[in-house]
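Pasting the structures in now, so scroll down.
Any read-out appearing in this document is the output of simple, stated calculations on the displayed coordinates, not a laboratory observation. Worth saying up front: this structure is predicted, and the values here are computed from it rather than measured. Cβ atoms are built from the backbone, for glycine too; each structure is taken alone.
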Structure I
Amino acid sequence: MGNFTYTAQNKEGHSVTGEIEAADKAAASELLTKQGFKPLLIKVKKSGFDPNNLQFSWLKSKRVKTKDLVIFTRQLSTMINAGVPLVRSLNTLNEQTESDQLKTVLASVAKDVEGGVSFAEALTKHPNVFGPIYVNMVKAGEAGGILDDILKRLATQQEKDASIRKKIKSASTYPIVLLVITFIAFFALMTFVVPRIGQIVTDLAGDDAVLPLQTRVLLGLSDFLLNYWYIFAIVLVGGFIVLRRYLKTKGGRRNWHRLLLKIPVLKTVITKVAIARFARIFSSLMGAGVSVLDSINVTADAIGNVVIETELKEAGKAVTAGQQLSEPLGTSKHFPPIVAQMLAVGEETGQTDQVLIKVADFYEEEVDNLVESLSSIIEPIMIVVMGAMVGLIASAVIGPISELSQSIGTN
């Protein structure tokens, strides 16, 4: 097998270029013809360094943006609904997308589908782009002959999920920036301002003077940062690396998520986001015809919190034992009673997916309101924290100077 670059003409008469993998030029030409192209020029792709084709690929992200995936999903739904064959739809969207990574993935998916592989199975080869939720819903859509409708549901679900993530990210950006500014300001004060003021205090007080405890601690910390800054840097970077690796372990992730659920305000945000995500995804999967157990397992993996995920999977075991999902969720620590009650209504009426959509809408609105209120609360809190830090430093270094100046004045 080798890689070939080609120039071909599509069915609309437009010239297109790209790359294709085949055994030889003849096989590449045959493959392009099957895909609906008229080959004009096929050349073996040259290997080695070519400064004219330098792409700086290491600077480019290999992740497909949610926006690009949503656009692709909606367009594919429209084309399938219009009766356009799947392979042709994939090739057309491959030409139109602006994402280089998505182009590569769609070319591979189209090739697999053309070779006889099901659409869902072709998607499973690209887990970084198409997650379990996407694959399971497509599989159900193919089985039920309603792929276009399922793709519409998928696009809506992706947009809602991306909207929640964007709002939370936006709300957390401001306090993070303030924390970074606070840290930089503290470091600058301790390494530039405090040493000079400390020298003034020492000169005025003399070597035998006993300075207040907070002043001695502050001067000692300043001296340590000036003389042993590399130890501080090693501990800081090393601690970050160790913490990051620990959080990637199963136990570390579980402990971290358990800790987050114990922080009062943060617990409310995380819980409501998880419930909104559960309701939206579970509703989409049930509406697509996915079985209850598969829907529970897939939804649990997408919740975003290991503790709530485990609780949902335990509820799945109860469903396997013959219970309705609303029963174990009714005794849940993290799912409010209203969720179980609404779910029970859906189970009784056979409209679980429609009921859960209303639950998802309600909790998504709750998350919006909560994030907005948190944004207005965080700002004054961070200002108070920065003011307290500056005030502590000021009292530690300015206080002794004031006392010394008064004693000098009385003498």
Structure II
Amino acid sequence: MIPASVRSLRIEYAIRDDVVPARELEKRGIEVLKLNIGDPIKYDFKTPEHIRKAAAEAVMNSRSEYSPSEGLLELREAIVDKEKEYGVDITTDDIVVTTGVTEALMLIFAAALNPGEEILVPGPTYPPYITYPTFYDGRPITYRTVEEDGWQPDVDDIRKKITPKTKAIAVINPNNPTGAYYGEKVLREIADIVAEHNLFLISDEIYDKMLYDNEFISPAKIAKDVPMIILNGISKVYLAPGWRIGYLAIRDYENSLAEIREGIMKQARARLCANTPLQLGYLAALKGPQDHIRETMNRLRERRDYVAKRVQEIPGLSVVIPEGAFYMFIKVDGCRDDKKFVLDMLREKHVLTVHGSGFCPIYGKGHFRIVNLPPVDYLAKAFDRIEEFMRDWKRAH
């Protein structure tokens, strides 16, 4: 056997790893109810028509050329305008259009982390914030978010975990997997820590317009003297996750990120460019009608409220009602092995969820994540099965 690299074999991605046993059930003709992946298109949402038309026209007009490595200029201009809405002062030179936010994370971590250097990420967190720092021989350190406080960051815990090797702090707001929204006060406190320790902030804003009640605030608006890299894209708000178009925007301060910027740009040039016709689709998304967002959030609110009601009715389960995004991070009382719990529920009741420890082995354990994307009748069928499973599980435990 020719050995693989150590770095590749240590990659884990809980959201898709749990799909493998589900496929085995489907091969046997068993219907699996899927509540695992944050993809609106898998359910009853559609990419808005004007966005689809723009991408289709780009293909038919043979916009198939290599685009600039940092992205089409007209798209970067639209991103600058979008960020201005949040009080973010950047230029087109500060933006790199990427193959989704995941590629943006890869570029950032590869440019910023030397072996052994650390980044603080929320616990629980979106798995690539753990996977990719590790891949590049860095160390992801999860800081505590407090379930009893609506999954808000524990700022004191962040302070305690700063070391001479810390390079950056990440916030995902609204959060995946908890749906928590961080307000101005906690963002300012985190930004103060970043400034105090000469770090930079990573602000993942992919769910920025997917808030149920609050108005989104970017930390770039309230912390002008903090270097940060902002992440966003077309996947969630514009209902086009498979298009894989995102961006990173470098909002620097006193040239603190000059070298990391160059490391990012060198990688961007080496990988050529993001998909050209779909960049034009994202351009149409940013500049065109935004009406679908309100409709999307109205549907998600109904589904969120339904799930919250069902969870409250099932002994042994509880959930903090999310303020944004479309995830529910459900606690299982007395659960010591959440991965086994999820796999047993899949095998016995054919409902696919994601184990909480896949989002953080410390702060995610004893939970499982679902999406509140499906229609209510689909959710009802799934939760009937979950309720049956919990009845049996509690008897056995």
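Each of I, II could give helix-only ellipticity at 222 nm (-39500 (n - 2.57) for each DSSP H run of 4 or more, over all residues; to 500), but the derived value -12500 comes from II. Structures I, II were shown, and FRET efficiency 1/(1 + (r/R0)^6) of positions 261 and 365 (r between Cβ atoms, R0 = 41 Å, to 0.05) at 1.00 was computed from I.
From which structure (I, II) was FRET efficiency 1/(1 + (r/R0)^6) of positions 197 and 213 (r between Cβ atoms, R0 = 30 Å, to 0.05) calculated, if the value obtained is 0.35? Traced to structure II. If log10 I(q)/I(0) by the Debye sum over Cα atoms at q = 0.11 Å⁻¹, for residues 229-332 alone is computed to be -0.45, which of I, II is the source? Clearly, the read-out refers to I. When relative contact order in percent (Cα under 8 Å, 6 or more apart) is computed for each of I, II, the one that comes out at 13 is I. When P(r) over Cα pairs in 10 Å bins from 0, in percent is computed for each of I, II, the one that comes out at 4, 15, 20, 18, 15, 13, 8, 4, 2, 0, 0 is I.
State the single structure among I, II that was used to calculate log10 I(q)/I(0) by the Debye sum over Cα atoms at q = 0.09, 0.17, 0.20 Å⁻¹, for residues 21-132 alone, giving -0.44, -1.20, -1.26. It was calculated from structure II.
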